[in-house]
Structure I
Amino acid sequence: MSRRTLRVEIDRALCVGTSNCAEAAPEAYEMDEDCVPHAAEAAAEAALLAGAEACPVGAISLYDRTTGARVYP
């Protein structure tokens, strides 16, 4: 199994805890006790993107692990 090529950054200050990301992609995101999402290390890139797109405040950013380029948003 290859490592995912996306790095996930979640802005805890921006996150409002709606859990839309976890609902859209439960295999990729889970909420902690503070209602802040965490990305699963083995999550598929499509699931990571689906969860990030579901965030109503844009608190989830995705970056290419190799180049560091922002992939989303």
Structure II
Amino acid sequence: MEESALKYIGVGMTMLGATIGAGFGLSRVFSSWLEGIARNPSADSKLSKAGFIAFAGTELVLLMGFVIAIMVLNK
């Protein structure tokens, strides 16, 4: 195989892992968030802060995977 072909395979696998990880993480964050609000609606303001922080952290995983994929592609 040519070296550039291996780069594309590596980039694809990096993005696949990052996308699956972020999707699984987001589903866990939002299911726990909604379950917590459903069990205790008065704690909505506290849970919203934690939920948005967890959402941002999970999205950071996807963005870091994208950055790594672009770095591998441009090397």
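Only the coordinates and a few stated rules stand behind these numbers; no lab work does. If you're wondering where the values come from, they're calculated on a predicted model, not measured in any experiment. Cβ atoms are built from the backbone, for glycine too; each structure is taken alone.
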message: When distance in nm of label points 7 Å out along Cα→Cβ at positions 6 and 30 is computed for each of I, II, which one produces 3.9?
response: II
statement: volume of the Cα convex hull per residue in Å³: greatest across I, II for structure I
statement: Comparing relative contact order in percent (Cα under 8 Å, 6 or more apart) across structures I, II, the largest value goes to II
statement: If helix-only ellipticity at 222 nm (-39500 (n - 2.57) for each DSSP H run of 4 or more, over all residues; to 500) is calculated for I, II, the one returning -5500 is structure I
